[in-house]
Structure P
């Protein structure tokens, strides 16, 4: 039986343009939850990784080594296609080449690169700046040339909408597709009119990024699919849910002096062990003992 490459599977799903929901994970445990809930792809969020790993805002603090380490951990934890947020590629076109090779070896099936000036900022922050279109086109060409598997997808993100307007952002995305990007990603469109224009005016599949509390209007995934988007990204829904859950559970512990499974605020001990597949390691221990 031939197993379909995860990148090939992802390409097929994205090209269907049905608004595939893709949650973000900041670590392997979150990726495991995403897989168990039946989602079809997972996104390693640079913002989520920065927030959870360092307790810092998404202002370009993570390194390629950080991202590669977490990509490998997620690859070992789940079988889902993994889309990796690689920020700006950590430098020029040659750095992008090294970045793509490193992350593909670590287990990425798609790598997202953006056209911000380093150090980058969260796409829904103010004060962003972008490199020239020519520089980003060179990075995309380097990424396409660097990949080993033809279905290691290159996602080109532009943050130009906040800098020069939606017309410039759409023109950039079209140029990035022409340069070889498999998917493009116009970040932070702020109106329904802009959302309808993006998949209509750019030939390749598109990502829409829903930042809860951010600039982009929120629609059901099916509506985004009807508009023509291939991927509907909720990069940090799991993280925001986890922070809320931790706050609720620990507030109860602080106020009541105790916390148990009957509270309904925490997963059970058995559920936690099942999530990390302890029974499989128990079986291996008995086998090798």
Structure Q
């Protein structure tokens, strides 16, 4: 998926109202929903700053649309080994390794989980050409369990469970610092960082995000915790834990420079549970920690505060 960027600039004179509505009225290229998508994917700035769709434009505001035109290439099935934990006619539960991108995107046109899944099985079509079967995602350097839909019926069921928050998603994370509380809840809205478009941040008008955590083990300078998600926002666990002063170990984006080296953040999607789309049975799966995570904990055990 290669792409080029077309940049268009508009200066507000007499227009007023929401950014998405005003921009849709300034040109005929995009519908309002398309404009909203451009804004949410950081392709629109106002006076050089990213703003939400509901931003109220003012006279002399300079709006720049840097829309990336993606030249779609054919999505090719690739014979890449998969760690399949469970599979039937409706769903696949896969244990994704660190370093693998879930679906093609600019900069990652192939060698993704989707490429591997397409070689293995038919997939649902609901999410479009480049995200077949993908109901939810985890970051490139986060390992662990993902549920994948093999048909549209299964996709609708699994997506509805995510929306209703009835499924189970539990992660294991190693964080900097010693957390004093046994348990805690972080309830803070997340959205694109106004300072760095690569990052998410806690923002007042962001989307609701709730993370529950529980201490599993304390070390001299680190804490091993489990995290359960109520919501599944981009980088949610990483940003939430950074916000309370306990960033993930190895996190290249939100963590300190001085950290334990690994393959990115020490974050693993250990537990996954959902109601089967056809049988209605509640299924729960568990994936062991990856080798580098286990080896790091073994080294830290020598400084275990409980001994």
- Message: Quick check on the output: -14000 is helix-only ellipticity at 222 nm (-39500 (n - 2.57) for each DSSP H run of 4 or more, over all residues; to 500), derived from one of P, Q. Which one produced it?
- Response: P
- Message: Going by FRET efficiency 1/(1 + (r/R0)^6) of positions 165 and 269 (r between Cβ atoms, R0 = 30 Å, to 0.05), which of structures P, Q comes out largest?
- Response: Q
- When relative contact order in percent (Cα under 8 Å, 6 or more apart) is calculated, the result is 14; to which of the structures P, Q does this value belong? Q
- Parent structure of the calculated result -0.42, -0.65, given that log10 I(q)/I(0) by the Debye sum over Cα atoms at q = 0.08, 0.10 Å⁻¹ is the read-out and P, Q the choices: Q
- Message: Suppose distance in nm of label points 7 Å out along Cα→Cβ at positions 101 and 117 works out to 1.6; of P, Q, which structure was it derived from?
- Response: Q
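Here, each number is a calculation from the coordinates, and none is a lab measurement. Being a predicted model, the structure only gives us computed values, none of them experimental. Cβ atoms are built from the backbone, for glycine too; each structure is taken alone.
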